[in-house]
Every structure is written in structure tokens, then in C-alpha cells.
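In what follows, structures are represented as C-alpha cells.
What follows draws every value from the coordinates through simple rules; no lab data is involved. Small disclaimer: the values here were computed from a predicted structure and weren't measured. Cβ atoms are built from the backbone, for glycine too; each structure is taken alone.
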Structure 1
Amino acid sequence: MSAIILFNKPYQVLCQFTDSEGRAHLGDHIQQPGFYAAGRLDYDSEGLLLLTDDGPTQHRISSGQVHKTYVVQVEGLAQAKHLQRLRQGVRVKDYVAQALDIEVLGKKPAWLWPRQPPIRQRKNQPTSWLQLTINQGKNRQVRRMCAAAGLPVLRLLRTQIGDFKLGDLAPGELTWHELT
């Protein structure tokens, strides 16, 4: 029987099982052989990462057929013009990145843990919290599309991949789901 591991990837953990430079990586947290990441989160991003021992499931999740939802802290006050650009799509490198859904959150989510080290704070620069959903999964896509819309990303957390949700997993924790 195949399975999926839901893992809350901490900040500054590589999405690979080894690292020749001594950085934190998945192998520090997951010792189950035969499991591979279905998609990635960059070193500076946090949140839900799925790992599976089932090739077709890994391909389906990684290929862009599955929606991914993020909570993002951006520099500046997100306005209607920013959200519209993200909904319409912004050019990022050689492709157009588009938010399928986006909303401004009133404040930092209450469930969110403090990041270590904390993000940089500018006394006179406000920030906004967004929740956005995409169906692509290009390298640093959410960071690049927000920057292209005029909202540089300060903190990025993935909270959902398809039907799988981060829930109350703390950073570094994991849980298992059997595939049927």
C-alpha cells in the first residue's frame, strides 16, 4: 500500500535528503526510505510539503494539476490594483503566473507560529497578509509573481495542496495518510 507524508517544512530546510554544505534538509526530519517530495518549497519558504512513495501520485501533484494555497506576508499595503494584476497574470521569466484565487487577510493568521529568525521589520513600512491559490508550481513562482505585482514577499507558507491541509502540524512535524 502506498502512502503520503504531510510534512510542515520549517524555514531554511532544503527540500532534498542530503546537503554537502551542511544545511538543514529533509533527511534531518524524515527517515522513511523510498519517499520523495511531490513538488518543492524553496529554502526560505515554510509549510506543507507532501512526500510519497507512489510515482503517479508524485507526478500528478508536481505537474500543476493540483491547486496549492499559500499565506504570504508582503511588503506594502496590498490594494485592489495589486490583486487585479495577480488575478490577470503577471509575466515571470518565460511564463505567465496567475492567482486562481487571492484575498487580503485582515491580519497575521492567529494560528501562525513565530519564525526563527524573525522577518526583517521596517518601522515605517507596512505589510499585508494575503492568501492566494495557484495551480502551477514553478521555481519561486509566488515570490516572483508578487514582486512583479509590486508586493515583495517577506514570508511565504504553503497551507494546502489539493485536498491535503497543513492543519495544526507544527514546524518539523509530519503525519501519514494511506493512499487507496
Structure 2
Amino acid sequence: MAELHTLARPYAKAVFELAQEAGALPRWSETLKALSTVVADSRVSSLLSDPRLSRSEVVGLLGQVLGEKLDAQGRNFLSLLAENNRIAALPAIADEYETLRAAAEKRVDVEITTATAVAETQQQALIGAIRKRLSRDVQVTWKTDAALVAGAVIRAGDLVIDGSIAGELAQLRQAVITS
């Protein structure tokens, strides 16, 4: 998986720079998402690995499936990926692109998992605190997991803040074992 993201990074960076110059960051997000969705489909992925299809035929098929969702630049990008045998990397390219876009727009996706549902006022207070701590605009996804017992686990990119009882118990267990 890490290797795929390593291969995807230069393509994502090139598309990001192109999109940023053209002021088309949202449009490229949509294009890459559409391409990724199609490529991730099991029926399409089996076609992509069919040695009887040429690269141009694969591009043509994907172009037909996507129709108007794929403009001339998108088709050119798809042709480049096909030429370099990198179509399978499209989901990773889309992920890397979204990471670059989020950094440029100073926003971060945050996942907050709590043991029980949280009241709206508490949600807003927590979002405000996270926004202040990260100095970024945050887009929050809320989840519940009764296994946490109480508290919350906050994930923002590589940052994980575990304030759950389950997390505290795990730390205590580890401390007892290593003592």
C-alpha cells in the first residue's frame, strides 16, 4: 500500500499544481473521485488487467463509462496513466491529491469517535477546540463506539488523541505488564 502511494505522489502533485494554477481544485477532486470509483469497481479492474486490451482501448472504455464527467484534461491525464501503466494507482492518486488540497486550503478531516452520542453544544465546543489546536478549518465526522466505555478518540491525519476509558485502561495494562 505504501508503495502505491509512493507511485501516486508525483502524479497527484502534478495534477494539484495544474489544478491550482487553473483555479480548478474542486473540479479535479470530482474528476479524480469519479476515476477512482470506476477503477475500484471489480468488473472494471478485471478489464484493466486483461492483456487482450490495449492501453488506448482501456482509456476509451473508461472514457465511455465516465462520459461527460471526464473533460479533455481528464482524458489526457488518463492516457498518461495508461501509457505508464498506472491506472490502478488512481485511488491512491486521488487520496494524495486530496491531502495536498486540504493542506493548501488549510483544512483537515477529523474523525471523532465517542462512546455515546454527543449533544450539539458539546460537539460545537469540541470542534472549536480542535480548530484552535490545529489552526485549521476542520470537517468532522462523528461516530459512536460503545467499546470506548466513555470519552472520545480524535483522529486528524497522523494525530490521534485517545481520551477514552478503553484507551486509559490499555495504557494502564501496558504499564502493569512492563513494571
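When distance in nm of label points 7 Å out along Cα→Cβ at positions 137 and 161 is calculated, the result is 2.1; to which of the structures 1, 2 does this value belong?
On the way: 1: 0.5; 2: 2.1.
Source structure for this number: 2.
Name the one structure among 1, 2 that relative contact order in percent (Cα under 8 Å, 6 or more apart) of 34 was derived from.
1
Taking FRET efficiency 1/(1 + (r/R0)^6) of positions 57 and 121 (r between Cβ atoms, R0 = 41 Å, to 0.05) for each of 1, 2, which is largest? Before the final figure, lay out each step's value.
On the way: 1: 0.55; 2: 0.10.
Ranking 1, 2 on FRET efficiency 1/(1 + (r/R0)^6) of positions 57 and 121 (r between Cβ atoms, R0 = 41 Å, to 0.05), first place is 1.
If distance in nm of label points 7 Å out along Cα→Cβ at positions 65 and 145 computes to 3.2, which of 1, 2 did it come from? Please report the intermediate quantities before stating the final value.
Working: 1: 2.0; 2: 3.2.
Of the options listed, only 2 reproduces it.
The value -20000 for helix-only ellipticity at 222 nm (-39500 (n - 2.57) for each DSSP H run of 4 or more, over all residues; to 500) was derived from one model only; which of 1, 2 is it? If you can, show how the numbers build up before the last one.
Details: 1: -4000; 2: -20000.
Source structure for this number: 2.
Taking Rg and Dmax of the Cα atoms in Å from the coordinates of each of 1, 2, which one would give 20.9, 63?
On the way: 1: 16.3, 54; 2: 20.9, 63.
Label of the source structure: 2.
FRET efficiency 1/(1 + (r/R0)^6) of positions 81 and 105 (r between Cβ atoms, R0 = 30 Å, to 0.05) computed as 0.75: which structure among 1, 2? Present the calculation step by step, with values, prior to reporting the outcome.
Values: 1: 0.95; 2: 0.75.
Matching structure: 2.
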